[in-house]
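A.B. asks: These notes open a run of structures that come right after.
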Structure P
Amino acid sequence: MELDLKKLKLRSVNEKLQNLDRRKNDRDFVITNPEGNHAICAGLTENINVNIKGHVGYYCGGMNQKAEITIEGNAGTGVAENMMSGKVHVKGNASQSAGATAHGGLLIIDGDASSRCGISMKGIDIIVKGSVGHMSGFMSQSGNLIVCGNAGEALGDSLYETNIYIKGKVKSLGADCVEKKMDKKHIKKLAKFLKDANINNLKAEHFKRYGSARKLYNFKIDNVSSY
């Protein structure tokens, strides 16, 4: 079913996708003329496929559950923000805070992601085929951030248990972020992520893994004067 945002209001399109008629079998939707509108496909809860033909604004696919959303263009701030499950695939570039605070699901970005990609992620898996900007992975708690290009300054600053895999160069590491060993378990897991994202020209063994040194969030009596 085609939903044309030149003919329909954004609210009515979102409401239709959020409140599907279960008596019908409509599970595949195409949104045309998105023209950078904000919050397209926000709050979806059904197992449906949505293909957006063009660029989107802020918070596309925010709070997504179960739906598979493909964006045939670039995405503004906070794509897949607070996503719970499902999949969001950006075929262009993404602005800042992609996948922020998301609890689950998969976010794939074919191009580059700007600053703060994956901040405070709580279980989402993010695959960026290009590079990410500064402060990516900031305060990330769980999940995986995979970057096939380079990373900007302060990567993984103040992170908890998220694994960050980088193929290219890292400009600098944030507080408490350190390089960690890539053992067979991590190589196997990363290889599956790359396969699922149709990345066939890179090998998991060529990535570096970064994680928490676990020094920031443990109270030490010797440092009591600093608190």
Structure Q
Amino acid sequence: MNSRTDFARKREALYEKINEAAIAEFAEHGLRGTTTQAIADRAGLTKTKLHYHISGKEELYQDVIERIIGIWADLFDGSAANRDPETVLRDYILRKVRFSLDHPDKVKLFANEVMRDAGMLQDHWLRSREDVRRSSSLIESWVVEGLIRPVEPILLLFHIWAMTEYYAVMGKQVRFFLELDGTDTLGAEYIASEIADLVLNGLLVADIQRSAGARDQ
């Protein structure tokens, strides 16, 4: 490995460290309540060194938001759009649950920004809306093909987001009611399976339901 490549990798690793520290601070305090000193302290850097890599917290916040929106799109696109609804939706829901459990600060940061009036999202939401429309088109094609009952695609996505992101945004409540301590882990596969069963049972077309009922008799 030459010195230039080694330097680039170290710089990238350091920026990721800064990024993760910023996400944690933004998720807890929001943009207004976060200081670059707090980000530097969490990243284990001096404030001077932090500002060598970023121009300010606003730019860093925008970068974090852009990354999260990109992740949302990738989670659905990675669920193999050429497969049947059950396979795609089960895979998508599992991806969303895993992300919520593994990266709760990213989910909370985004949710908090929306609840604060989404002022910092305006430059990013056009791209996000296009991503959602692409996902909606796939769902509409399932309706046309009779694979699922008629449904409003965007509302279906909203319902999936609400159920999967709950485990990040309301994580403390989840742990309290399930009587979990700090060392206990939640089972992503089990949670995703429960959510997917609810969603897919609600999407069954009438003919499929009648057929299933006939087989059970």
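None of the figures in this text is laboratory data; all of them are computed from the coordinates on show. For clarity, every value in this text was computed on a predicted model and none was experimentally measured. Cβ atoms are built from the backbone, for glycine too; each structure is taken alone.
A.B. asks: From P, Q, which structure was helix-only ellipticity at 222 nm (-39500 (n - 2.57) for each DSSP H run of 4 or more, over all residues; to 500) = -3000 calculated on? Walk me through the numbers before you get to the answer.
C.D. replies: On the way: P: -3000; Q: -25500.
Structure P accounts for this read-out.
A.B. asks: Relative contact order in percent (Cα under 8 Å, 6 or more apart) was computed and gave 22; which structure, P, Q, did it come from? Walk me through the numbers on the way to the answer.
C.D. replies: Numbers: P: 9; Q: 22.
Matching structure: Q.
A.B. asks: On distance in nm of label points 7 Å out along Cα→Cβ at positions 112 and 128, which of the structures labelled P, Q is highest?
C.D. replies: Sorting by distance in nm of label points 7 Å out along Cα→Cβ at positions 112 and 128 in descending order puts Q first.
A.B. asks: I've got another one for you. Could you tell me which structure in P, Q was used to calculate distance in nm of label points 7 Å out along Cα→Cβ at positions 8 and 88 as 3.7?
C.D. replies: Corresponding structure: Q.
A.B. asks: Hey, volume of the Cα convex hull per residue in Å³ derived from one of P, Q reads 177; which structure?
C.D. replies: This figure was derived from Q.
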